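Some structures to go through are shown next.
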Structure I
C-alpha cells in the first residue's frame, strides 16, 4: 500500500487492498474446506471450483488499479540511467498515456462483451452464478486503471518500483 499521496488515494488503496485481501482469504478458506471435504469425507463442495474461479477474477482485477497506482508493474529500467531527468519524466508520462489508452480500449471492448454476456444470460454450469456482473466488474476495474494512468500522466510521483530493483 502507498503511504504517500492524497487522502483519497490512501482511502482508495485501502478499500481495494482490504477487498483483495478478504477475497484471497475467502479463496484460501474455500479451497481448504473443499480439499478436506473431498479427501476426508468424499464430499467435495458443489461448485467450489466455479466460485474459486470467479473469486480469482475479482482478485486479479481489483489488484490491477492498485498495482498501477503503486508503480509495481514489472519494469525494465535499463534506459533510465542513460536519460536526463527531464527526458525520463517525459518517457514516464508517455508510458502512462499509452497504458491509459490501452486500458480505455480494453474497457470499451469489455463493455461490448459484457453487454453480450448479459443479453445471453450466461452463467456458471454447476451453481448457476451469472457471469455478467463479473464482466462488468472487470470493465469497472480496467476503466479505473485507465484513470489511474491518466492521473499519473500529470502527477507521475516517484519511481518506487524501478528504484527498488537496482
Structure II
C-alpha cells in the first residue's frame, strides 16, 4: 500500500483505499495498463457481456447500399406501381404504356424502351455516351446523370413509338 501514485509523471496523493492498494489512481492505471482499474473483487469496469452465448453469431454491421443500388430499388418500385423509371429522376409521374409489363422481369412480353424511337444516344464529346429519351425533340427528359440513362429493358412509357428499321 502506498500514499502516492507510482506513475513517474504523476506522483499524486492517493486517497481512495482501492487506489492505495493498486498504487495508481484510476486515470493513471488506464494509461499504464491500457484497461480500466479493477473494482472491488477484481471485476473490470467497462463493456462486459451480461451472459455467455456459446454459439452466438458474430454481429455484422449492416452495409449501407450504394447510391446506384438505391436508385435501382426506387426504379423497380416505380415499375411495380405502373409508372416509368425515368420519372424517378425527373420527379414526375410518367405512366407506363398500356401493353408494357408491370414487373422488373426483363423477359416479360410487351413494348420496351430498347425498341422505342425516342431512345437515342446523344452526340457529346465526353468519355462515354449513354442512351437518353428524346421525346419531344428538346432533350427535356435528359440530364447529365445516370438517373436519366434509359435502359433497353425498361417497360415503355405512354409516349412509346416503335423504332423504324432501315434496310
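Here, each number is a calculation from the coordinates, and none is a lab measurement. What you see is a predicted model; the values in this text were computed from it and never measured. Cβ atoms are built from the backbone, for glycine too; each structure is taken alone.
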Of the structures I, II, the one that 1.8 was derived from, the read-out being distance in nm of label points 7 Å out along Cα→Cβ at positions 76 and 100: II
Which entry (I, II) yields the derived value 99, 42, 28 for Cα extents along the principal axes in Å: II
Structures I, II, by distance in nm of label points 7 Å out along Cα→Cβ at positions 28 and 148: label with the highest value: II
Which entry (I, II) yields the derived value -5500 for helix-only ellipticity at 222 nm (-39500 (n - 2.57) for each DSSP H run of 4 or more, over all residues; to 500): II
Comparison of I, II - label where relative contact order in percent (Cα under 8 Å, 6 or more apart) is highest: I
